[in-house]
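Before anything else, here is the set of structures, which you'll find just below.
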Structure 1
Amino acid sequence: MMTEVEIKTASEQTRMRLLDAAREVFSEHSFQGATVREICRRAEANVAAVNYHFGSKDGLLAEALNFAQLAALQKANVKADECPKIRLRLFLRDFMLMLLDEKNPSSQCRIMARELADPTPALDKIVREAIAPLHEFLGKLVREIVSDKVGEAELRRCVHSIVGQCLFYRHSHPVLQRLHPKLRYDRKEIEAIGEHIAEFSLAGIKHLDKVSRS
């Protein structure tokens with residue numbers, strides 16, 4: 001017979017397996033396309049385990065969408081002792097690794113990208129907890145790079161352009177694979193993509209700043 005501690009440990013392990021499986025399935029099929037049965041199959045758990053641990057599929061989603069890693073990435077970037085241009089490069093490298101690296105254990109960013117492409121009711125939570133803070137963070141970072149003469153509307157468009165470039169590589173991956181069959185999102189390629197987005201964005205920001213000053 002299992003002891004109380006062993007039962008508690010087994011229950012917690014099941015809970016963690018369900019969360020890991022849910023993040024995989026949500027990132028692959030979206031919230032609406034994901035099924036409790038598939039999540040439980042991957043977690044090797046009984047279908048009743050979702051209700052036991054999370055109350056419902058909605059409750060499981062709420063737990064799975066924990067964007068602490070993304071928030072920590074932004075916080076560390078703010079505290080980095082580097083100039084804002086270098087900080088933008090560093091953030092884009094790390095963000096793209098979170099977004100594209102299939103070996104990354106955190107799939108929340110991939111869930112976010114899928115929801116943007118195919119919105120479900122989960123999008124409200126994602127916007128509130130991940131996208132809005134991300135846009136605010138990038139807005140402050142870009143403001144550190146440009147002069148005060150760049151208006152808020154232009155600043156907002158800069159942020160949208162940067163985020164749009166990042167998401168393109170996620171959303172268009174099936175197309176890019178067909179255009180370039182040898183393309184692989186390994187670490188070297190992902191870091192090169194992040195550097196390209198940084199270079200392209202900084203060049204655009206520099207031009208915009210120059211026009212605003214003239």
Structure 2
Amino acid sequence: MFDKKMPEAWRVLRIQSEIVDGIEHLIKIGYVVNVFGSARLGPESPYYHQGLRLGQLLSRAGINVVTGGGPGIMEGVNKGAFHEGALSIGLNITLPQEQAPNAYQDISLSFRYFFVRKFMFIKHSIAFAILPGGFGTLDETFEALTLIQTEKTEPFPVVLIGREYWSGLVDWMRNTMLPHGCIGQKDMELFTVVDDEEEAARIIIAHYRKHVAVDVDV
């Protein structure tokens with residue numbers, strides 16, 4: 001939330017403190033997979049249970065799992081990952097409508113600034129898994145795709161889960177953005193659309209094991 005009363009110089013210090021605090025808390029965790037999805041879709045939604053299962057599969061494979069730390073699908077993912085072998089992490093954001101952290105987090109951090117939080121999402125990530133969501137989910141998805149496209153980060157899997165949900169967006173990218181020349185054919189290869197969480201987990205775990213093996217060899 002923007003604080004109009006705070007002098008600009010002090011706002012810079014607050015931003016700096018958030019960055020330092022986030023780095024200090026996360027520096028030792030190693031690689032993570034970020035899983036995003038709607039805060040509005042709770043246990044009554046099948047997508048919540050897909051998130052829960054994905055959290056379980058990743059955590060049991062020894063992969064730390066990060067979400068936005070809130071309710072809905074984020075809660076399902078954290079719940080699935082919690083006490084299943086790896087860390088369940090939530091990076092919350094302070095909003096006018098307060099977003100309470102869910103109860104299934106080994107590490108829970110809270111951020112005032114979206115761009116600091118997004119930096120923390122990217123810093124340790126080796127994959128993004130995207131379940132159905134709204135503007136925030138799309139923002140995080142396209143942030144990752146932009147960074148990969150512009151080679152500002154190492155390429156990593158961006159996996160959209162749920163063909164029915166994502167098909168309209170993908171069709172618009174292929175049939176409108178691509179013919180207009182706003183993106184290239186290679187940009188359509190920066191993400192993968194899958195049917196379910198099991199397929200997403202296979203892609204991510206395979207990339208994780210290859211990534212870790214490369215680092216060990218070095």
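What follows is calculated from the coordinates using simple rules that are stated; it is not laboratory data. Quick caveat, the model's predicted, so the values are computed rather than measured. Cβ atoms are built from the backbone, for glycine too; each structure is taken alone.
With distance in nm of label points 7 Å out along Cα→Cβ at positions 67 and 83 as the yardstick, tell me which of 1, 2 scores highest.
1
Check the numbers for FRET efficiency 1/(1 + (r/R0)^6) of positions 11 and 115 (r between Cβ atoms, R0 = 25 Å, to 0.05) across 1, 2 and tell me which is largest.
2
If relative contact order in percent (Cα under 8 Å, 6 or more apart) is calculated from each of 1, 2, which structure is the one that comes out at 22?
1
Looking at structures 1, 2, which one was helix-only ellipticity at 222 nm (-39500 (n - 2.57) for each DSSP H run of 4 or more, over all residues; to 500) calculated from, given that it came out as -24500?
Considering all the candidates, the number was obtained from 1.
Quick check for you: by Rg/Rh (Cα atoms, Kirkwood Rh), which of 1, 2 is greatest?
Structure 1 gives the largest value of Rg/Rh (Cα atoms, Kirkwood Rh) among 1, 2.
Compute mean count of other Cβ atoms within 10 Å over residues 75-82 for each of 1, 2 and report the one that scores greatest.
Numbers: 1: 11.6; 2: 27.9.
Result for mean count of other Cβ atoms within 10 Å over residues 75-82 over 1, 2: largest is 2.
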